[in-house]
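Below: a set of structures, written as structure tokens.
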Structure 1
Amino acid sequence: MKITFPDGNVKEFPQGTNGYEIAKSISHGLARNALGIVLNNNVKYELHSPINEDSTIKFVTFNDDEGKDFFWHSSAHLLAEALQELYPGVKFGIGPSIESGFYYDIDMPGEETLSSDDFPKIESKMKELAKLKSDFVMSKSTWEEAYEFYKEKGNEYKLDLLDGLKGQPITFCTQGNFKDLCRGGHIPNTGEIKAVKLLSTASAYWRGDSDNATLTRIYGITFPKASMLDEFLEMRAEAQRRDHKKLGPELGIYMISQKIGRGLPVWLPNGTILRRKLEGFIKEELLKRGYQEVITPHIGNLELYKTSGHYPYYSESQFAPMSVEEEEYMLKPMNCPHHHQIYSSEQRSYRDLPVRIAEFGTVYRYEQSGELNGMSRVRGFTQDDAHIYCTEEQLKDELINCIELTQLVFETFDMEVTTRLSFRDDQEGKYAGDEEGWEKSERVVKEVADQLELNYFIGLGEASFYGPKIDFIVRDAIGRKWQLGTVQVDYVMPERFELEYIGSDNAPHRPVIIHRAPFGSMERFISILIEHYAGNFPFWIAPVQVSVLPITDRQNDFAEKIVNSLLASGYRVKFDNRSEGVGRKIAESEQAKIPYALIIGDREQESETVSIRQHTKGDVGTGTITEIMELFAQLNQPGGEKEAEG
């Protein structure tokens, strides 16, 4: 059989050769470090399972995202084996890997409960079992055999899963004394797991449905080295210090009131300033790039979302329709259909294209209460949405423009970016549109990514139901990854909404639509921004940019002149003329994370200067009001800090 490697090289191996043997033929180091393989770009496969046909192969280690997925999914099995030994009769739901670690949903036997107090003994059992170096072994089963296996165990959750797998291949994974229904993707043996930490428990409805049983979800993480766990715990502690749910209310960014409703954040004055500065930054760029801004309603006729497909595809995540004068309306879940109506409100010529429509549009999604998380997961949020209607000939240039705008955003905020090309998989009924449209859109997305030399990987099955996406995944200041901006190509909606333009041949044609949102959700972006900067925002977006602190009442008049000069120049100033000690004033300015404090005593008043204190750095010298204005003018531009330091 022929094995094709990521670099394009092809080698022949006897049929039945496994990944470990192939890795060993390349180098002993690869064989030692490989955790698994990905076959044909999308099949997770065990290192010791035989390969029986021509395949493309990619080896994965713990340094790869796929390798972490192998490692943490296998660790979920190890957790389940430990629980099975400690709590006979426990029932298992699902146990996937997640972005950082894994979880398993369980139903404790009888009246038993489980809390974090039980973590030490569970961790001890996991380490004990890991040392046995039990192999993860995949095996095939008939549906009937699998059903009988779980029927004997009385596990209604696995039986429920099997009900949805009729007619599909059924496989199990066994390690030690634990056997689990599983599609695969495991490390060679439990001995790879050297460090274990259980993190928390939570309640979770089976299949996310509040009408179903409530299970206990146990979150954990593991590593191949103890030092990696130490680094993770240190980063986790830092993340807790930066938590936007703590810093956001403390800094006056937002609040959530139960009387208003869960998942409905209220922007406080400081947060509103921050948001408006970000909106202004994007709006200025949009004007340069030929966008037209619009405003659309917060509700729409249900038929609009049925036409778009958002209602049938995403009905579970939308608020229930409401009846108004014998018609049904919905809280707007997407801005796209409204923009399509704007496009079709007048006849368009090829000479009019591209048409670029932009909106900071608020949309509403029904999120389960257990999934709500500060401002990062909410029920009402504002997208910096835009839709570009163009010809096929214009598509590539418009995509490049959208990508460059998104890159500009992340460069401005010092965020390291990787890119996922989110393409469709083979799952039937998951996607709309025809084969030709999908092939064209995926081809142009990849061509643009290659032309711009993006650092990308392909995510099969991650596409929207109407087209492929370019998803931007940023790494924040402490190394965490977040998916933020997105650019999508759409051949489906022009057909559904019968959108047209008159071509140079005087015949009607369908435009292509690009959906793009550099920030994504303003709420989510700002929640990440709070944590990325630990609330220490750059000068140009800081809600309060400078505090003016007279040491005694004698300096109040001179200090007020400085305050008025700063206000007249458009800076956001706090004038602290209270009869408090200057030490306390400085401490409170630091606590509020105000970038600069200008301190004025008798000496400064006499020389008409101020003592300058920079947040987190302390005293940085003295200056006249003219010198301060020059400094602030530089800092008040996006990326101004970098220029000032340079």
Structure 2
Amino acid sequence: MIQVTLPDGSKREYPGPVTVAEVASSIGSGLAKAALAGKVDGKVVDTAFTIGKDSPVSIITSKDPEGLDVIRHSTAHLLAYAVKELFPEAQVTIGPVIENGFFYDFSYKRPFTPEDVAAIEKRMTELASKYDPVTRRVLPRDEAVAYFKSLGEHYKAEIIASIPANEDVSLYREGKFEDLCRGPHVPSTGKLKFFKLMKVAGAYWRGDHRNEMLQRIYGTAWGTKDELQQHLTMLEEAEKRDHRKLGRELDLFHIDDHAPGVVFWHPKGWTIWQQVEQYMRRVYQDNGYQEVKGPQLLDKSLWEKTGHWDKYRENMFTTESEKREYALKPMNCPGHILIFKQGIKSYRDVPLRYGEFGQCHRNEPTGGLHGIMRVRGFTQDDGHIFCTEDHILPECTAFTALLQKVYKDFGFEQIIYKIATRPEQRIGSDESWDKAEQALVESLRASGCEFEMSPGEGAFYGPKIEYTLKDAIGRQWQVGTIQVDFSMPERLDAEYVGEDGARHRPVMLHRAIVGSMERFIGILIEQHSGALPAWLAPVQVAVLNITDAQAQYARDVAKTLRNQGLRVELDLRNEKITYKIREHSMQKLPFILVVGEKEKSAGAVAVRARGNQDLGVMSVDAFSQKIAQDIQDKS
């Protein structure tokens, strides 16, 4: 007898080995129809998988995260099948699942056109409608290599040849198409109904620029029609909010081929930067941080001591002077330890909090650069707290509260919390890890936060909390973090004198709230669709005259507001007022003030708020009070 334990704790017995599909059928016809895969002993498997011993079993449907992965993986194979049907000379390479979808890379003699992509998607629909069963077989490695070579699939043969010779490989077939894959897959192509091909891009074979440029077709797939439509609607909205597009339209910044991956900030964009930086500087000052500044170039020997030279060398920009090798810093941590080590520190000095707007450089591949979100030169709101183990819990609790306030001020209400715990390869004692992980858990509980655990996802030197923002259209951005580090103070010989008069190693907490300033500003632009709240807007008020007769009065109003510290643009052009209003509205200004003869005579202004809201006529003092309140409330 085989006993199966279901997720609700109930048990079912079968006279002998039983497949996942048969278990689903024994539970109910509805579940059998919805089944995409199963989970046996914690491993996701095909519905055809045979259960040969007593095991915990769950049936996976499209409602489960694992079910979506199976759908997307299987849809990638369906894409490859359609391409081979329409373009037999194309060679298939790899096709993994990615966030919200999948891609597949192809080698073909010419670029795929939009018309090709439309034809491929249509053929995918036709193939799915055949309800071909998806079946698995296993071959010895060398036999599989020979098989794919006989098909002319040299990329697949190369992939398989890299597998150890004594290993078997699994293949999945649907209709006339067979592909290398570990699986699992849906039981039938008929399960693949809700998908859309999105775009074609270039990608080097095995990610190496020295290899052939392949064509990567991206797609998305979902469990229901509504989910697919919601995702496509979100993508349309995301395109409207794209910070690169808005950066051009609002004249905020640009990226230039003379400095790939580095941002050229225009006056308006730099104004936004300054508002964010000055706000964060006040956060430092109000929460016990001392602001410091470390050098850009640091000797290779320091990076060797920290371990970055071995683990991170290919991402570092290096230079040489007088036969010494240096690297532009990719992070600020070692510099802060060198500052901490100057002079003798005692237990009375800790926790010691350093903060820096530290400029860093990382040699990101060109293909990975993305506007100001993914760059090679960036500035972090970096902070490091040197403390004792007893300080970890209170410092982390205080940091979470601080971070929540900061995110709320920037317009983010939803935060996702994750605790990444010890990886297999790590340093430090289990006792230290226990204490650090427990402190992180307790700190989030004390903060009233629901959180997820990410087992094994911590750094080799310590666990961390990751703070992820959910934006206005539901996208997630991992931004803040606090990491517990026992390693770097040891490697760089940082010490403090304890109450017992002995030397002790401090614990180092790495923390960031906005992370990369460039990336965070990009997120802000997309969160607010370029319509930044008054306290952040590069231009807060535009003053417009109707005729030349009000020009001097408009100048006086603008001067008054500027003297109050507001960022004001004065528009005295000889243009129709409707034209001027439309132009400034397109720049997403919080307020537009119009002055004509009536306003001039009354010493007032006609106020228009963003979104074409007519707030009527009010005195300059009344408007000043209103915008001052908006700025104070960060509304």
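No value in this document is a laboratory result; all are computed from the given coordinates. Being a predicted model, the structure only gives us computed values, none of them experimental. Cβ atoms are built from the backbone, for glycine too; each structure is taken alone.
Worth pointing out:
- Entry that produces 6.9 once distance in nm of label points 7 Å out along Cα→Cβ at positions 46 and 614 is calculated, selected from 1, 2: 2
- A value of 28.6, 91 for Rg and Dmax of the Cα atoms in Å, calculated from one of 1, 2, originates in structure 1.
- Looking at FRET efficiency 1/(1 + (r/R0)^6) of positions 206 and 246 (r between Cβ atoms, R0 = 30 Å, to 0.05) over structures 1, 2, structure 1 comes out largest.
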